[in-house]
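A.B. asks: Take a look at the structures listed below.
Quick note: the coordinates plus some simple rules give every number you see, no bench work behind them. Computed from a predicted structure; not experimentally measured. Cβ atoms are built from the backbone, for glycine too; each structure is taken alone.
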Structure 1
């Protein structure tokens, strides 16, 4: 893996663990935003409304800069941190794990809780397919219609994913390109501009 790619999980998976009557149900999801994280958590809270705790952790971004661990009423650092530790141990990002606990009547102690949340989260991740994804950057191009052939060649050469395309007084394209191709693409655009093509890049 390099700065141009990251590892995440392909699809949602589930894991579980039981200890002294308590049941720990783990749900792992691929996510791309905090808004998506919130939606997933709220859905689980609604489905498992009678559970004692809904603890979670997530990591977001290719640089793994956004993360959070939440204990939801369990002793400090006994639930969220062990879950977060499992995401980090596999060097993953854009992943949310929620562990739903049904209390079985016997207290497990901080050590027991740490172990239970860790094992449940680990079980969910062990069932996941780990994939490598390219880091993408968003681009926006404005261009005169005379430059359309050059823009189309850029799209093909750098495999640009078109997110939106408008044709008004001039052409406008919003898309994504692989981070590893960005520098070469920008150099190509500068060359095209130098040759008289009217292309304006906005990032």
Structure 2
């Protein structure tokens, strides 16, 4: 069985990453925080057994830490987050049996959580990692179901509940992982307490 991990990242450009953090901490600090989160995400993704696919927001970086020997590189396609994720899942399902997506905003993500997600997909159609803000930090599915990306207001507190409703409408099963916090605001970062 082929498992794929999709990693959605933003190109590391000052003023274009962690913009909500930048409002209170400034562009330089926000950039450093994003680089730290990216490094953490990379180290977790590196442990994944299966195909690792990195999707860049603006352009494909040729010489960054996501080595082509370990990660396939793609460009995100679509007008909003839902369309971009749908394109990425559709691409991954061409050659894989299960597909999981993560972003690069979750400092609490661990290799064990990724492994647990893979295991949940052995007995469930979907797996979700709830974020404390009402979204999700991880989504996995065992067959391509584009409906779960439709009619959702992204970056709002209804993302998880609306996604679960879509899954129920499809008469599919789902499992939930432990809720974790994304790092979106200064207080999220301060709670985490990493030094940069």
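A.B. asks: Could you figure out which one of 1, 2 the value 17.0 for Kirkwood radius over Cα pairs in Å was computed from?
C.D. replies: Details: 1: 19.3; 2: 17.0.
Checking each candidate, the match is 2.
A.B. asks: Comparing 1, 2, where is distance in nm of label points 7 Å out along Cα→Cβ at positions 36 and 140 highest?
C.D. replies: When distance in nm of label points 7 Å out along Cα→Cβ at positions 36 and 140 is computed for each of 1, 2, structure 2 gives the biggest number.
A.B. asks: Out of 1, 2, which has the highest value for distance in nm of label points 7 Å out along Cα→Cβ at positions 124 and 156?
C.D. replies: When distance in nm of label points 7 Å out along Cα→Cβ at positions 124 and 156 is computed for each of 1, 2, structure 1 gives the biggest number.
A.B. asks: If distance in nm of label points 7 Å out along Cα→Cβ at positions 20 and 108 is computed to be 1.5, which of 1, 2 is the source? Don't jump to the answer; show the numbers that get you there.
C.D. replies: Numbers: 1: 1.0; 2: 1.5.
Among 1, 2, the structure yielding 1.5 for distance in nm of label points 7 Å out along Cα→Cβ at positions 20 and 108 is 2.
A.B. asks: Between structures 1, 2, where is FRET efficiency 1/(1 + (r/R0)^6) of positions 116 and 132 (r between Cβ atoms, R0 = 35 Å, to 0.05) highest?
C.D. replies: 2
A.B. asks: For which of 1, 2 does FRET efficiency 1/(1 + (r/R0)^6) of positions 100 and 148 (r between Cβ atoms, R0 = 25 Å, to 0.05), calculated from the coordinates, equal 1.00?
C.D. replies: 2
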